[in-house]
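Alright, structures below, take your time with them.
Every number in this text was worked out from the coordinates using simple rules, so none of it is lab data. Just so it is clear, the model here is predicted, and its values are computed rather than measured. Cβ atoms are built from the backbone, for glycine too; each structure is taken alone.
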Structure P
Amino acid sequence: MKIALINPSTKIRLTDKLEKYIIRAGSRWPHSGVKKIGTIPHYLPLPFFLGYAASLLEKFGHSVFVFDFVALDYSESEMLDELKKTEPDIIFFEPTVLTIDFDMKLIDNLKKTGITKTIILAGAYATVFAAELLQKNPNIDFIIKGEYEKKLLDLVNAICGTEKIENCKGIVYLKNEKIIDIDENSLIEPLDFLPIINRELFPSKDRPNPQIYWDGFCQNYPALQMQASRGCPYKCDFCLWNNVIYRNGKYRTFSIDRVITEMKILISKYNAKEIYFDDDDFTINKQFVSELCSAIIQNKLNIKWSCMADAVNLDERLIKLMADSGCIGVKIGIESANRQILKNLGKPIDIEKARKLADICLKYNIKLHTTFMLGLKNENLQTINETLDFIENLPVSSFQLSICSPFPGTKYYEYLKNNNFDIKMFDGKINADIQNSILKLLLNDCELQKLAKRLKYFSALWFLKKIFNFRWLLQFIRNIFRVVLGLGLNFFIFQVYSNLVDKIYSQKYREND
């Protein structure tokens, strides 16, 4: 039995040279971008869940094909032609709130053309709207809720006849026009049950290129993405993955030996110059991080690495050990500078500690990127300005200022829905237009105008303030040289150009959403 795990490409032509695209599997929230036609997105995450699922199915003897059509930059017709050649018995993918109309059309075409017999869906959107999707589209055969790799293996075994469908957990399907919901909230533990991802399957088996995946935070090329853990103990109400995929479940880590083994493979087989740990939160367990750093040093891996972390558990001792083992970059989510809003989120960040972390990272030459959100629960112009003031005086390498997106299934979405807000914005894009965002529900017109005026030149003013800080400027110049040398001049220029195209034209063509 042939199984195709796909990441569909959704593109909308804007001009003769530009098109809008959607980043989906691999990202913790779907979002759009604009790129030049014929190029790949400048940010391209590895679809970890698809990767683990594919390797798990292979391990248990199934014939598996992966088609990451976003990375392949295929049109809808090209996707259908490719799948016709493979003739898979099962097609599996993750629909999203941004692409659901396209996804429903794709499902119909896959069945009507006889490309496949069985279609299985999973992911955040499918988990939240499982019953509605099945009732709306009879061409959907099964939906898997939550963390899906082990559940997909069990379901495929049942379809093959080696197991009973009734014994499969966490699936939803129609039987005699009745919804059968075998709900189950267990998570994969230990995580080492999941085999190391077979990167030769990506973006497809006949066009393997693991180096195509890229996170713009990285400072060396090739920079390969991997994970050391899953989950997060904090309960941020906007977090799609923790609210829906893990259902606020337990934080888990792979074993130290397993992580080191995978790092060695990425270095020796794929020539990784940097490894990016794209965990939900890499630094939750300080002992785990310390042991991993020590193991990296003891095994003499001599590799630069970076990670998605948090400001709660980091301290100078740990940061120094991370730097000694090769860490050159850390992302942390602060979200707000208002203590009450952070308390409401369930995120126990000490704002003053976060400020000190910036100085510590500066001391150890670690690039620090911070993320903030506007429009959180109980947000107002005063709390927003408090956050903006904090950012202005924060000596970090870079920052990301997003407008909170109320994705279905999150507590934030339910809060807005229960308060009769008209929710329409689901795009997690950084530079979302504030006039068409959730901020319009929280601020009056006068406040929106004041905020828009401040945000217009906020990044430029932030930078101007920083250049008078000699230590910061020195590290900024050092980082620029490090990135140019690490990426190579051509790739560096392409990344800068692609980011500018995305930033400028995403705003211009937002009316196409």
Structure Q
Amino acid sequence: MNFPRASGILLHPTSLPSKFGIGDLGDEAFRFVDFLADAKQTYWQVLPLGPTGYGDSPYQCFSAFAGNTNLISPQKIVEDGFLTKKEISEKPEFPAGRVDFGKVYEWKNRILGVAYERFRLTTSVDLRGKFETFSQEQAAWLDDYALFRAVKKSQNQASWQNWDALLKLRAETALAQARENLREEIQAQKFQQWLFFRQWNELKNYCHSKAIKIVGDVPIFVALDSADVWCHPSQFKLNADGSPKVVAGVPPDYFSKTGQLWGNPIYDWEQMRKDDFRWWIERVRAILKTVDVVRVDHFRGFAASWEVPGGETTAQNGRWVNVPGKELFDMLKNTLGDLPFWAEDLGVITPDVEELRDGFGFPGMRILQFAFGGDTDNHDLPHNYIKNCVAYTGTHDNDTTLGWFNSEAGSSSTRDAKQIKREREFCLNYLKSDGAEIHWDFIQAVWESVANTAITPMQDLLGLGNEARMNLPASSSGNWYWQCKEGDFSDETRERLRGLTEIYGRASREQTRKDTKEKL
């Protein structure tokens, strides 16, 4: 699939400004869309939208299909009549610029519970009808997910690995009993998902009205503690007791000398072949109804995955195991049509990965922060870009550009002081920069490049330092909490971004046509 010359911003919805402790799908999300449109952007890139578990990582979700209910806007629930303004004003004191996930989770769960009790009593035929329609249309994943979350709540949120044996291994008598005993909680979980997708679709439609496309993110793996693994154990390499035989990760890399041990279970690809990759087809079908473009995370894992024996404490003792990625993508394309995919092809990229990516025409990624660690042949240097790629100043896994520029040995990568000094000097010389506005120098270099698509994280647009880093790979705490503050979407920032976007031919064509019509 061909992508036009365009640009956009990476900002996860949790990072939108909000007086309710976490960014949500309310007014600030719509204001951000206006900001993008006025700046002539084409894309709003987000991270995975699923319900997060321990560690709050959007890459470790309880479901590959469900939505993150922490993103539900309290204000919009008031508009639906299920909460009052007074009730949502009685909230904890949330920190500014930082998400306190524990506090948000506790408060949101409480008000969502109140909202469900109101919904149970509603006489609105329209709202009840829409809820029932949603429940029926999404039953293929929603029934399992709602049961999973209801049982999980009854088990004090313990991982399904620690549930009673009959529930853990899905004995039909135990499942039937759980459905009966937990009927109201199951309905409450479905109600929350209805609210999420109701609000998300409203926001998505507004994006389309402004000619903004949403770029979603599909993690290659799912969390062990998820409805997907509990409900479909035969699709994964598990032991008889449900524990993983092998888990996912990557070998030693830029971020860690011992590799990254993610802990996700590995797919049983032979089993998936038997039903023509049905689970994957339904997963991709669902995400393509939710977003417009999909960044396929850890793309190299579709050629071969790094399998680490279960029980290991680092990723060093893993091995590469081949994956039938071409068969999968052929089946997806034959079933779903053109695949609007971007391939996250970072890490150990071998010829088979390149062949898989290029065979389907998926654009790969180039990261400017990675450009200065080698010589002039480094493919992340802008003069080596190709048109069919997505160029980034940095990603959610990188430090911010300013944080990278001011980094010290051992703080956020495996680089030593000598390497950092050399990269910084090469960077300044290459960009002809004095470093005073290094974040704008990075944005300009990516925007003026030949790459069809240019993306920068919001943190780089704002010129923020290490304190605004979204995630440090191979670390287990202190991630995902960064949040914009009120006033960050300023006129000055918007106009400067718009100027670069217009100069380098990335202005949204639809936005330009709209502006022309308005002037006439």
Structure R
Amino acid sequence: MRDNRPKSRLLALGSAGALVTATLIAGTVSAPVAGAATSHGRDAEALGADLAAARAARAGIDWRDCPADWGFAKPVQCGWVTVPVDYAKPNGKKIKLAVDRVTSTGTRKERQGALVYNPGGPGGSGMRFPLRIVNKAPLWVNTAKAYDFVGFDPRGVGHSAPISCIDPQEFVKAPKADPVPSSEADKRAQRKLAAEYADGCAERSGDMLPHMTTPNTARDLDVIRAALGERKLNYLGVSYGTYLGAVYGTLFPDHVRRMIVDSVVGPSRENIWYQANLNQDIAFERRWEDWQYWVAANDATFHLGTTRGAVQDKWLKLRDTAAKHPLGGVVGPAELISFFQSAPYYDSSWVPVATAFSKYVAGDSQALVDAAAPDMSDTAGNISAENGNAVYTAVECADAKWPTDWRTWDRDNTRLDKQYPFLTWANAWMNLPCATWPAKQHTPVEVKSHRDLPPVLIVQSTRDAATPYEGAVDLHKRFRNSRMITEEGAGSHGVTNLVNPCVNERVDTYLLTGRLDRSDVSCAPHATPKP
């Protein structure tokens, strides 16, 4: 379930270590750090998380100017937080997580601590979040007075012990095979590619794979909290970041001060992750149709047809043409899906995607080639894209057990493709490495409320493609004291960073005062894009 970028490809429990951990915690922490262990027993990973947080609290973060090649100038500051690879063995191998911040703009009296951000993925970097203060983003000016804005690269991402599964230039090269199979031979070829990708992950990053889980990232988040000197965590998670927040709230309920989860992954064990991706296919088709209706309503601008069906016919013709003769030699159906799917993701893409499509139909294909083709000269960007895909795959494959029988995948995706063809097969091939994953696949955390968890604010649009609305409803039921803001009739992924006063004012109020409405709130949608 990639949820923040285009889909571009298509534990041993050491008893000795646990004993040392328990001894060190007893000897170095006057009052045990509360967390998962308070609710789930003193298992080795809980003890290891306690120990890592205690060490981080003592060490703090040595904030300095960011390295020049990271692209973050003053006043952004960067630093490192050390975490164990395996929390069951906290004295074993360690990695450093990259963090950055911009300090709050208000007075000392106004300051309320740090606000830590995760943008999604899995595989997304939160390091650009502090730039919202630097750039004086209007929606965040009030919050910036109260909080340091803190971003981080999760384990395996970016500057935090990055993992890899394939050579980056090989990963982005185009054109790729058409994701929609026309024969059993096409399916066999895609299955072979998926198995080879899984093998590449083991070859290039095998030591990290068993530990690339959401619960471990939640433990990392708690260590970052401690390193920041914060007794309680203030957290904003978007998309996959909502699942990270849900797991953190389950494992560390009494470490939460304020938490906003925006565009929510359904957290049930049954949903993580195989079913989540099937549900995503349905939601994407619905939002794809929303975009097509909008294009048809603006035919005077785009000239792509006055009905949704006419726009769809032109899309199918474009796909067929690109399958036979890739545009510019590099843009085939896979590249087209990677580009066009940004429209169901984000309203901000509605105009650019429609404009490139319109120019193509009018006889200018170069605009579409420029927009959809990979930039082979962008070495840094290609490394980042490959790394993000590797982390996405590693986390989703490790978090849960996936079907290993190809007949299950074939049955489910063939059925869905009949009604929801836009994304179904592309999504299937992206996730198929999990069927032959070469590392341990875990059982997802049972997300639920605990007595000590404070009220959580959930924000969700009803027509979100990447994280369907039902997921937010499920988390709302599980986090009993939560409140939910629903943006009715909208579907742009990530609501809190859009202009909608009904949402924005409540987000500000919660972060600044902790107050929530007495009941859930429905908001009218934000403004529809204008061509």
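Out of P, Q, R, which structure matches 0.5 when distance in nm of label points 7 Å out along Cα→Cβ at positions 121 and 217 is calculated?
R
In terms of distance in nm of label points 7 Å out along Cα→Cβ at positions 257 and 465, which of structures P, Q, R is highest?
Working: P: 5.0; Q: 2.7; R: 3.7.
Answer by largest value of distance in nm of label points 7 Å out along Cα→Cβ at positions 257 and 465: P.
When mean count of other Cβ atoms within 10 Å over residues 57-64 is calculated, the result is 15.9; to which of the structures P, Q, R does this value belong?
Working: P: 15.9; Q: 22.4; R: 13.4.
Structure P accounts for this read-out.
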